[in-house]
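Some structures are shown below for you to check.
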Structure I
Amino acid sequence: MGHYPLNKGINKPIELKGLVGSRYIFMLVAGLGGVFLGFIVLRIVGANTYLSVALALGGGFAWVTRVFALSAKYGEHGAMKLRAKGRQPQRIVSRNARLFKDLKQS
């Protein structure tokens, strides 16, 4: 009977086959679910079977490799950092000089 460790340690992130962090695991599951739904829609619409399978396999492969690459490049919290970086403004514009006039020298 094999020994399977249940506790990997306190405050260690979840790891599944190289994906570090639960966000990447959820991204992987959601993306593969989307690929599967796309496959179903293609089959309902009446697309060619070989085309549907090829698109589903290609899309699934691309999604899996992208998620694993993100996990390897950015680490556990990298997806959140990358999304936050995209939401920051490029510049702050002030069209009123009152802000600078009210500054006092100390």
Structure II
Amino acid sequence: MRYAVADVTDTSEVEELLEREGGFDVVLDKSTMDAVSCGGEEEVLAMAEGVKRCLKEGGFWISLSYSQWRFDVVGLGFDVQVLERIPVPKEKETEPDMWYWCYALRPKT
């Protein structure tokens, strides 16, 4: 398994690796998009473009999120599929309903 650590909104740090390896089959994001989205839609689109540049032909992005609307962004450039919605366990019955969302995103052709 190979992986790279980089700023997901600016993949220039890993361009050489991407050229040599041809990109990644899968990008796994565990709430990274949730954090990035705090910067607004511009940052969401920057991350989506960064992920797209890292994917091989036929590759896909798996994103785990707390948001039902995380990828409702114009110009995202990905087809989005909800794979699973899992309830977050509650400690008290009075807590609000929350879900873990698992998305599969494939670049639009």
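None of the figures in this text is laboratory data; all of them are computed from the coordinates on show. What you see is a predicted model; the values in this text were computed from it and never measured. Cβ atoms are built from the backbone, for glycine too; each structure is taken alone.
Structures I, II were compared on distance in nm of label points 7 Å out along Cα→Cβ at positions 29 and 45, and the highest value belongs to I. When FRET efficiency 1/(1 + (r/R0)^6) of positions 37 and 85 (r between Cβ atoms, R0 = 30 Å, to 0.05) is worked out for each of I, II, structure II gives the greatest result. Tell me which structure, out of I, II, gives -20000 once helix-only ellipticity at 222 nm (-39500 (n - 2.57) for each DSSP H run of 4 or more, over all residues; to 500) is calculated. Traced to structure I.
The maximum of FRET efficiency 1/(1 + (r/R0)^6) of positions 21 and 69 (r between Cβ atoms, R0 = 25 Å, to 0.05) over structures I, II, that is, the highest value, falls on I. Comparing Rg/Rh (Cα atoms, Kirkwood Rh), for residues 53-92 alone across structures I, II, the highest value is found for I. In terms of mean count of other Cβ atoms within 10 Å over residues 61-68, which of structures I, II is highest? Once mean count of other Cβ atoms within 10 Å over residues 61-68 is worked out for each structure, II has the highest. Thinking only about volume of the Cα convex hull per residue in Å³, which of I, II has the largest value? With respect to volume of the Cα convex hull per residue in Å³, the highest-scoring structure among I, II is I.
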